[in-house]
1. Ranked on mean count of other Cβ atoms within 10 Å over residues 43-50, which label among 1, 2 comes first with the largest value?
2. Comparing mean count of other Cβ atoms within 10 Å over residues 259-266 across 1, 2, which is largest?
3. 1, 2: which one has Cα extents along the principal axes in Å, as calculated, at 104, 73, 55?
4. Can you rank 1, 2 by relative contact order in percent (Cα under 8 Å, 6 or more apart) and just name the one with the largest value?
5. Of the structures labelled 1, 2, which one yields 20.1 when mean count of other Cβ atoms within 10 Å over residues 219-226 is computed from its coordinates?
6. Quick check on the output: -0.79, -1.08, -1.28 is log10 I(q)/I(0) by the Debye sum over Cα atoms at q = 0.11, 0.14, 0.17 Å⁻¹, for residues 187-418 alone, derived from one of 1, 2. Which one produced it?
7. Suppose helix-only ellipticity at 222 nm (-39500 (n - 2.57) for each DSSP H run of 4 or more, over all residues; to 500) works out to -12000; of 1, 2, which structure was it derived from?
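Any read-out appearing in this document is the output of simple, stated calculations on the displayed coordinates, not a laboratory observation. These figures come from a predicted structure and were not determined experimentally. Cβ atoms are built from the backbone, for glycine too; each structure is taken alone.
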Structure 1
Amino acid sequence: MRTFDIVIIGSGIAGGFLARQLRLTCPDLGVLVLEAAEAMEDYKVGESTVEVAANYMVRRLNLGTYLYQHQLPKNGLRFFFDSPDRDLPLPRMSEIGSDHMPFHPSFQLERARLERDLVTMNRAAGAEVELGAKVVDVAIDGRGRHTVVYEQGGERREVACRWVCDASGRRHVLFRKLGVKVHKEARLNTAAAWGRYRGVAGLDAVTDAAWRSRARYTSRHLSTNHFMYDGYWIWFIPLAGDLEGTANADPRPALMSVGVVFDKDRIGAGNAPAGALPGPRTRAEFERFLGAHRAARELLEGAELEDFQSYAHLPYHADQYFSTDRYAVTGEAGAFTDPFYSPGSDFIATANEFITQMILSDVRGDRAGFEEKVAAYDAYYRFKYDSTLRLYERMYPVFGSFELYRLKYLLDFNNYYNLVVWPFMADRVTDVGWIREELRFTDLVLRALSTMGEHFASLASDLRARGEYFAQNEGRFANGLNGVAQLETRLGPAIDERFRREQVDRAYGSVFAALVERRLGERGLSDRARLVSELPLPQVLVFRDITPERLARLLQRIAERMTKELRDELPDAGIERIELGASGVISVTGPAEGTKAHADALSRARALWDASAGSLAHIAL
């Protein structure tokens, strides 16, 4: 019986990346990859990557040159908003996007080509990769001598190994063999349908001069483009072209991945908005669904649908991902949340980093370090799943409003760069001490995500009732990169924990103040430094209901602080009290009205109250 250090089940990007990382990190390890497919030819969903996965591919896997030569650079995430009747032409849709390439790279992956190339790369690096090798049995031995049985070419074969890593995707090969329960997620009830089109002209083919110039002629085509609706969204993701036949053959039209993700509790359900379309489940329904949206219909004119796939339910999770019995799962073999922010490859990057470090500790004989890492990494991965899921929970009814989603994205984008990307780039994510410190705040983070989700959902219902949900969906543009510009020069190998905490408070304070302003109709609140400074994250969590009474109490607290400051600054003015009323009304009691003392005190109070917070909600416009 042949023996290996690690057997990896599956040679998609999760397994292919893991094999490459293990061979690059420790070339002495014997790695066997067993892939059920005879050839890596199938198109797979999950083409869009974001910054963590890109950093992992470039820095850890040394794939930077390959990605720029054979895949597409990505121009960030981009979002378009439509009318209630789904009839706006693309140039009139409101948009959130960038007017230049993001300062940290990401990529659009043509998965079939990448996975074929990974087989070649991994074999060249010394890993054994067997195609057409279907795993039929796994026996886990806690002493580190597992057996894996697979069928290949009509023969049954068996190998021994110290580690088994499952990267088999939704087949969950290892969990099925071990009887480990994979839980269908009930908090988010989403489904998806998608396919690859050939001959899509792309967003850069739109010739409207004003529309092109507002993004400074940057390539919208290269973005992961989201078309946003109440209860669902449609993606357009470009993929690298290919050649067929001889070396002199003309390129075939490039592929475009197009898909729909929808909330089954919102679309086609009893609480669906008027005129809502049922979520597509078949190829014919998918094409009809896309055709009911003017922008999508016009982009797809003349294109050919090459394939079609669907999932009836998207999110799921397990109770454990890594074990001291020396098995682990990566990618969709373990958990999946939602494709909206393209987190799938980030989960792969994180899991593979964890698996590599656990294996290295184990093979070095560091039993205490190995067990410590398994416990910390498993707890953190479960937290990562839960926190990511809460980004999307209750949010599908928010997606169709430019006004609302602009604020949602601002908060999410800041938190991603600050709390996720930065620690990964600084190699903190595998540091057990750092993880333990982060896990101390899991309750705070999860409550923050849930609380803000409730506020967004409540305001969406409120705006819908007022007939204002779609009010800003035409003709507006918000530069999504402006809201994270303060992080551009900070992200790197050195991490500043104090700055990170300040940015968390700034993001939550800015966005929450904007929600209060919109909910209560109090114009001008969201960029007042005095108000935003009173709304750090812990205070936002206390502010559970946005009501006039809650706001009045907050203004009273601010007025008391201002009163103390003005008394210290103008000790001879006889100031008794500063009062802040609705719509920015300020009054000063103590100095007689009409006197210079009263005028000076009032002028100074107004200056304090009018001071700009530099709110992210205003910068990111």
Structure 2
Amino acid sequence: MSKNYIPLIFLFFLNTLMFGQKVIITPLVVNGKSVVSTSPINLESVDRSSVSLSVRIESPVPVGSGSEGTLSILFTKDNAITPIVAEGGFERMTNFGGGNTATISFVITLDLSSFNLSGGSISAQYKSFSGIVYKSANVSVIKNGSTPTTPPVTPPTTPTAPNFKNTLCCDQDVRYGDRPAPMIATTIDPSKVSASWLKLVGGQFPNATYKGVNYSTNKYNVLITDYVTEPGTYKRRLGNDFPFNDSNPVNIRIIPSPITTNEISIEGAKDANGFTEITNTNPKSIYGSGRSVSAQVNLNILADPYHVAQRGDTYADLDRFEWQYTRTSPNDNSEYKTWITIPNEIGTTLEYFTPENMSATVDNYFLVRRIAIYKDIQRVSNVLKIIPRIVKNNNIICCDQVLIEGASSVESPSVITGSAPSIENPNGANIQILNTTYQWQNQTITTNTRPNVFGTWNNINGSTSKDCLPVPLQYTIVNGPRGTSQTVQTIYNYRRIATITYRTISSNGSFADAITKSYSNEINIKSGRDYGPATLIAYPNPASSIINVEYKGADYTLSTTNITVANTLGTIVNSNNFSTVSPNIISIDVSNLPIGTYFINVDTGLGSRRNGQVTFLKSN
């Protein structure tokens, strides 16, 4: 009976040989350099190397939907040691589409310290639906020496000659909002022939170059695109006269992302072009999804991109976020954008930040976006348009007002006072102010909706003085299910635009005149309940050097409390550094603080209800 096993074992091995999948791994780019697929991966003594590669799985029979497998990239420093999954090489679902082949692109990271002096190897591992594992041949990894590159192909005089092969690799399945792997073309010498990239538009390739950003240093032979949220088809074009030599098309297909959402928003009015203003003294948080299950990673979709989310799915937390910005124009009509990562910003919310190279004379227009990251998977958010402003030239106004609501009317607002603007002069030049003009603006905020509705900033007719008297708040009759009531539904923000004409005088007596415009901080006027007169006050406000804080109550002695001063980002800039004028009056030296808004916090030690806070503005 035991003899019957021999033909069965033979048939098993024969079946594996006849129907086993073939896995082919092809390295494409190492640290931005194209490599020959048959050469070792050379880390060139780089601590952390980025390696782009393509893996192709060939099946002797078509693979139907629901029978897909998973693919991962492994590395080892010694072929006698069990390989482990590389960073960026985590399991991905294959997509044969009912055919015989599937191609997946990876971008992995290899640490120099993970390999022996003699190097090691990487390989691809395909696990079929039935659980059978197929592996590619090992690709050697070495640590030192010059990376072998594909020899340049010297094109003939006519780039469309038959013996010149212009090819591009490879089709990709990319998760929604993620970035495709680099697209690699046959190597050319850019001094011999021109090259450009085309993207399919309106069902055809236009007679123009691709207008997106090519992040590759070898932009003629490698195309690295930005994050994608829609499918695309690309070619490389050689030559600048018809007939062109166009490469084969490469298709980017979009599959669902396991990061289920990544939307950001900002509360504020938008101008005609969709830009929201933010000021460093009145920061507006850019916030978004990321705190709930709906903004996490669906591990069922990670295993199968075509899985339909349902109750009972398994979720994981995101690893972190990354915030980026780029400069743009008022009409945002340029497709060429270079995104800059904001250092140390990895949370769900972005407070005010100062972009690089902001102009001091004209408005600055920027775009902001957030990248959600889980292992080697990323998803880009929508894009917000912002106009960041920095309060400058000592253009400070004061202060927020809370008006008492009476039985049928609201307390009249007080005059908003403004400091005298000056020209900031870090270089010590002789500057003379020739003229200063003002224009006050207000912004309506409607509070009977959620979220609040912010109006646009409008000039206040006739309000062109140094100070401004705000318009009174009005009651509005509201008809509700319990009858009519009256409330103040509209509050206001105010700001001042100061336009300064000044003269710069050089040491030899020559001079030059210039004009600069600055926006003040914003103050708010709203109504509130009558709590009686304020017991904690600060004066003078704005303050340039010394500010006094006075407590008019009897619950505690101010001089024995814990006093801190914080900026709008919550950073403490002064802690218990004050002088005692009397038991309930102290003075704080603020001369070294930058211009802006600050909070004086009083911790009485008697519980949060007994603590106090007062806002002041630092001026020149």
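1. Greatest value across 1, 2: structure 1.
2. 1
3. It must be structure 2, since only it matches.
4. Going through 1, 2 one by one, relative contact order in percent (Cα under 8 Å, 6 or more apart) peaks for structure 1.
5. Answer by label: 2.
6. 2
7. This figure was derived from 1.
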